[in-house]
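All of the numbers you see were taken from the coordinates with simple rules; none came from a lab. Here the structure is a predicted model, which means the values were calculated and not measured. Cβ atoms are built from the backbone, for glycine too; each structure is taken alone.
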Structure I
Amino acid sequence: MGEDGEEMPYSYEMTHKNILKSASEHFKSEGFREASIRSICHDAGVTNGAFYAHFNSKEDLFNDLVADAIEGLTKIYSDEEDKYEDVRNAEDIINAFKKTYLSTDKLIRYMCTQREALILVVESSAGTAHEHFKDMLIENEIESMKQFIAHCKPYVKSVEAISDNIIRLGTTFLIDSIFNGLKNGMTADEIIEEIKAVTEYCIAGYRKLMEI
């Protein structure tokens, strides 16, 4: 209602924005499964009927909040598919490791621009199609690293000590460090500095195990 008691004109864009804002707060505090359309609509100041003029379902609403962030992040990963340079000796292996780990700067800066959406994906997406998104990122990185280690085999004394579990631990450490930085409110520069330390730690471990 306006100051004169007249009903304010309906705005599709404002209503849409209010639903998204309310949904983001409810999903963050309650998770996707527990958040209800009724509560989201109540706090957005709209009716349940009005909700369905904007979204087909609660999952459609959640997807609207996170889809752009996921698409952008996936594109960055896709652009980095050929991140390992040709390896012909031990020095090339170390350079490839450094190139891989230190190329996370672009990724981290993007993720910080999409902080709220990505935190929703990691913390609140159980029950949606996105609930295993971080696990998918980790699995993709593990597979990439396994292929790289296999490629390195002719140029090092040993790769037998690098088990699948070692690769999983290192990869999970790296990705979890980035997401923890996002969740804890660290700036992009702060996360990048922390990932540099994680990088040196991982590279030192691989060098020791590969005896290079």
Structure II
Amino acid sequence: MSFDKDFLFNLKKLEREFYLKPVVKVARNLLGKIFVKLERNIVLAGMITEVEAYDGKSDQASHSYKGLNKRNQHMFYLGGHTYVYFTYGVHYCLNVVACREGYGAAVLIRAMEPLLGVEKFSYRRFNKRKLSEKEFQNLLNGPGKICQAFNLTTKQSGKDLLGDEMFILDYKNLSNKQIGCSERIGISKSKELMWRFYIKDSKFLSK
């Protein structure tokens, strides 16, 4: 489908109630929604295609498992805020906070399908304008790639997704048959939890 600004801004912004549910449900429901960041006169947008849920109450892989600290403080915000962290000394990762304030759960955004702002994504990721089909598919198919393309750092951590700088729009509501699940990627603890969710027929996945 061809997207433009008019079509995009006719969609409704997700409301607070969407984010206050259990983190696994929020993770599944985020698939098919559109993440938007506004930069002056530029609109950057991607459809969420892959996510992972992290719940500090029962999940040893979660940053919040051992409680609140300076690094993870935004993960304990009210559902509907961002939590952006720096990892391996190289990459930033975007998360969407879920549940009530003080709970400590979030959804890692692992991959998106590029919709608007592709030229800006291309410069930031590959330092060029024209992309091959493979490069286009690889623009946003990983947590670090997403933050590089959208220029997200820890400065954007703690932002309210009900605000005007960054937000998520309601778009697709997927059926269970359209959603795949698996173990999460790159973790060693709580590997038994099948909390990675993705759109089955998407070409824009990290794995």
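General remarks:
- Label whose coordinates, when distance in nm of label points 7 Å out along Cα→Cβ at positions 68 and 156 is calculated, return 2.6 (choices I, II): II
- Read-out FRET efficiency 1/(1 + (r/R0)^6) of positions 100 and 116 (r between Cβ atoms, R0 = 25 Å, to 0.05), computed value 0.35, structure in I, II: I
- Calculated for structures I, II, percent of Cα pairs over 29 Å apart is largest in I.
- Computed -23500 for helix-only ellipticity at 222 nm (-39500 (n - 2.57) for each DSSP H run of 4 or more, over all residues; to 500) - originating structure among I, II: I
- Parent structure of the calculated result -0.31, -0.52, -0.83, -0.98, given that log10 I(q)/I(0) by the Debye sum over Cα atoms at q = 0.10, 0.13, 0.17, 0.19 Å⁻¹, for residues 60-171 alone is the read-out and I, II the choices: II
- Structure with the greatest value (metric mean count of other Cβ atoms within 10 Å over residues 140-147, set I, II): II
- Each of I, II could give relative contact order in percent (Cα under 8 Å, 6 or more apart), but the derived value 28 comes from II.
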